[in-house]
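Input: structures, listed below.
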Structure P
């Protein structure tokens, strides 16, 4: 059955979201039109405003409406400690679950030559300038434990060493409350190689 052009376009628009397939997109479109027309207008206006006004922070590449994001503008934060993450969601996770009071650098991805993502796409020229000119003493790598994450971590670690900044990496391993018999081999191996004295 063919839908009207406007409905088809709405369904296709929802499909650009990650994890949303044809059926989910159709359910969302029908829900908006049946029950949430006012909500749909609010959603459309919010998306339009966000796309028009949100850009990347000049220093850390986090999403911001001004030249600097809230974290980079906060003079109470320790500018000598910079945590490198892959996405804005990682910043939110660290902010909500730790007491880290340093600054950030958001890569917006990881190195992946096969996908055409190199140092330029990750803004590593901006990080290089920040390391060369700023008071960065410790660079904390909080990137994924994937093959791409490891390659990204190695590349950034070398960049930090060239600029006399110490490099640390967040620990990977057994989750709090986890039982060893249920932990996968890769995670257990990481936990063993990253062990530390008590």
Structure Q
């Protein structure tokens, strides 16, 4: 069992390490997104720098690697003794500290969502609905991600899913820490907005005055 756990952890880390935003930018657009926009290799910067098609592709690929990593206990028939959430954490580690990107990486929102999909599809849909609602209201992907993971942590506490609460609580701290610069910009009113939603519309109206 120890060997199996170690193997799943290594596979999860390697899956999480795949820098889809970086590779898609380099192969299909001949751009290094680490040197453009915010410099992040995740969905939001990919969307901003490379456009909607690349952004949506990276979103789903980053989620899928989290889902695939967390599904390993099901594949190896040991989900009763090894939580998919625990294995999924190694995908988050890979995403934030990628061996393929000099141990740099993204901010783990999409990959964390993918792990939740493997563990509880219904809660994944709830998290996705919360994320989209906040995104459409604020036009801030950073705010949507932080609110989404925090909401899952609170929901897990309310339904007494202590393993999910522990993992979601840990990921909430990690994601908020990785977004600390975004938080400062949100309070300063200088956070970058996606080009849709109420927040973006308000900004456009203010700029037209």
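Summary table
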| item | result |
| --- | --- |
| Origin of the derived value 4.7 (distance in nm of label points 7 Å out along Cα→Cβ at positions 9 and 177; candidates P, Q) | P |
| Test item: log10 I(q)/I(0) by the Debye sum over Cα atoms at q = 0.16 Å⁻¹, for residues 73-160 alone calculated as -0.61, pick one of P, Q | P |
| Computed 19.9 for Kirkwood radius over Cα pairs in Å - originating structure among P, Q | P |
| Which entry (P, Q) yields the derived value 16.6 for mean count of other Cβ atoms within 10 Å over residues 25-32 | P |
| Relative contact order in percent (Cα under 8 Å, 6 or more apart) - highest-scoring structure of P, Q | Q |
| Read-out helix-only ellipticity at 222 nm (-39500 (n - 2.57) for each DSSP H run of 4 or more, over all residues; to 500), computed value -14000, structure in P, Q | P |
| Source structure (of P, Q) for FRET efficiency 1/(1 + (r/R0)^6) of positions 17 and 113 (r between Cβ atoms, R0 = 30 Å, to 0.05), computed value 0.95 | Q |
| Of the structures P, Q, the one that 29, 14, 7 was derived from, the read-out being semi-axes √(5λ) of the Cα gyration tensor in Å, for residues 33-104 alone | Q |
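All of the numbers you see were taken from the coordinates with simple rules; none came from a lab. All values derive from a computational prediction rather than experimental measurement. Cβ atoms are built from the backbone, for glycine too; each structure is taken alone.
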